[in-house]
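Given below, in the form of structure tokens, are the structures.
Values quoted throughout were computed directly from the atomic coordinates according to the rules given, and no laboratory measurement underlies them. These numbers come from a predicted model, not from an experiment. Cβ atoms are built from the backbone, for glycine too; each structure is taken alone.
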Structure P
Amino acid sequence: MPSGRRPFLKTVRPHATSAMSLSHQAGHAACGIGWRHPHYGELLETLPDLDFVEVHSENFFGDGGAALAVLRQARGHYPVSLHGVGLALGSACGIDAWHLDQLARLVERIEPIRVSDHACFARGEVAGRELHAADLLPLAFNNAALAVMCANVQRVQDRLKRPLLVENLSAYLHFNSSDREETTFLRELVQRTGCGLLVDVNNIYVNALNERMAGGDADPVKSCLRWLDQIPRACVGELHLAGHCDNGDIVIDDHGSRVCADVWQVYRHAQQRFGGVPALVEWDTDIPPLAVLLEEAACARNATEAVAQVVNA
């Protein structure tokens with residue numbers, strides 16, 4: 001075992017606690033990285049100073065194999081956050097029973113510090129066949145979509161016996177049937193289900209940039225700050241940071257570059273508002289050396305600690 005980090009031995013049993021009590025550690029800026037396949041070996045060999053690692057839940061479904069063995073090894077050294085991309089919580093046809101079964105078994109095996117997925121839909125019926133779009137598709141923000149989301153989120157929470165964190169989406173279209181803002185929709189979801197929110201700061205910024213191209217607010221940073229100020233402080237359990245790609249006529253949340261200066265500004269505001277929430281750096285395309293992710297995580301930790309010093313001064 002490398003000597004640079006002590007093994008993480010505490011058993012995390014969060015089922016009887018709230019989503020937020022799992023996330024905030026007083027006086028400590030908890031930061032982690034999205035742990036992807038190219039970095040499996042190096043992370044386990046070097047055990048860098050991270051507060052947690054986060055993985056995509058679906059990559060570890062199944063009863064055994066090398067992937068699950070690697071995750072269990074990591075769980076011996078770090079708390080693990082399970083971040084899903086396939087529950088399709090906003091799908092009117094409901095939650096796929098097999099998917100939920102696999103997630104529940106993974107939660108039992110790993111005892112993650114947090115479990116999350118997205119405010120999106122992906123499942124539906126076409127010509128009598130059930131299909132999954134293999135994407136995170138945006139929702140209409142109205143009563144019908146809210147009722148579907150609430151029912152599905154509650155079903156997942158009941159099965160997992162723990163609160164779920166739901167992430168805001170980077171969306172590239174809007175529905176004419178929406179009758180409220182995204183922040184209102186998310187607040188109502190939290191109130192009805194008791195779930196928490198995973199606030200992706202880069203997603204907010206990407207949406208603001210695309211809104212500006214469509215004739216919206218000329219200042220995307222101010223738009224992001226207003227978005228954050230409409231989210232209740234107590235419901236946010238985690239923040240995500242990532243890079244994006246500006247293609248000229250559209251901005252894509254591709255998780256393929258360092259966090260930009262504007263997103264760091266929005267992140268500092270989020271930490272000031274929500275009070276030292278655990279933060280994660282995601283990188284999913286053009287994955288760089290592990291050292292680059294660790295540098296970004298260190299920047300997140302430094303920014304959180306700087307905000308805390310100002311708030312506590």
Structure Q
Amino acid sequence: MTPPLKGLQAVAPRMGEELGDTVERANNSEGSSMSNENTPLCEMLSPNLLRGRAAFVTGGGSGINLAIARGLASVGADIALCGRSQDKLDEAAKELSQYNVRVLSAAADVRDRDSLGEAINSAASEFGRLDTVVAGAAGNFFAPAESLSSNGFRAVIDIDLVGSFHTAQAAFDHLRPTKGNILFVSAGQSKLPFANQSHAGAAKAGIDNLMANLALEWGRFGIRSNSVVPGPIRETEGMRRLSEPVGIERWNQAVALGRFGYAHEVAAIAVVLSSRLASYVTGARIVVDGGLELSGFGAISQALSAATPSD
């Protein structure tokens with residue numbers, strides 16, 4: 001393998017015992033046991049669906065973004081992970097190397113356009129192409145609007161919204177020749193108000209609007225732009241923070257399917273959107289929330305407001 005360019009760490013590919021992310025069939029109760037039937041993603045989709053293609057994933061060291069990277073790798077895509085912690089990236093890259101694809105990692109802050117651009121350029125040079133860019137880096141915390149500082153509001157806007165813009169713009173020159181695609185990781189707050197989340201809601205609403213504008217502007221270059229909107233996903237830092245004040249059961253009651261989702265369920269949709277299966281899909285906001293938006297955030301927001309007294 002050719003040595004990586006400056007700023008990138010490479011992990012040699014190796015064959016795993018089983019390709020593919022696991023898609024578990026859950027029953028409708030968070031407290032009930034999960035089904036023992038497991039279906040690798042590569043058994044539902046071709047393990048070569050994205051073979052010969054390359055993806056760059058921001059915020060790729062953990063959580064939903066790592067799950068998306070895992071899903072892309074499981075069907076053949078080479079992966080470049082980007083995040084602020086090189087240690088997390090190295091650990092994630094080592095895991096992804098089981099899929100017999102090339103895996104690179106680069107520590108960069110999406111708020112720094114030059115640093116991020118260098119990482120994207122290096123990945124595209126190393127892979128020889130770039131087909132998918134996942135803009136997933138995000139930051140969030142609880143804060144009532146009346147006590148939220150300007151710096152706190154600006155920090156989330158800078159990471160989520162400005163960082164997503166930086167990612168898309170820096171990748172444009174590489175996506176144009178491949179007629180590639182951009183996948184933004186949004187959230188339900190982009191559409192529905194949510195207590196103590198004015199900063200995150202503003203950022204995510206901006207991301208969905210940015211997604212739609214890029215779909216309109218860059219469609220003439222063959223570049224597709226879509227958002228995936230995860231709902232309550234278990235074992236993620238974001239849902240740990242959101243569920244702690246009110247409890248998991250309150251969330252389960254608000255979700256039509258009656259349970260938290262799994263990161264690999266979001267990843268499955270991301271894989272489809274990144275493939276030729278979605279070649280005529282652009283400007284779409286794809287919700288993966290078990291039906292949470294159908295009932296809205298009202299009851300949960302009221303409970304959160306009661307559990308988070310204002311200063």
note = The value 1.0 for distance in nm of label points 7 Å out along Cα→Cβ at positions 197 and 301, derived from one of P, Q, belongs to structure Q
key: Ranking P, Q by distance in nm of label points 7 Å out along Cα→Cβ at positions 173 and 189, the structure that comes out highest   = Q
query = In terms of volume of the Cα convex hull per residue in Å³, which of structures P, Q is highest?
reply = P
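FRET efficiency 1/(1 + (r/R0)^6) of positions 101 and 149 (r between Cβ atoms, R0 = 25 Å, to 0.05) computed as 0.05: which structure among P, Q? Don't jump to the answer; show the numbers that get you there.
Working: P: 0.75; Q: 0.05.
Label of the originating structure: Q.
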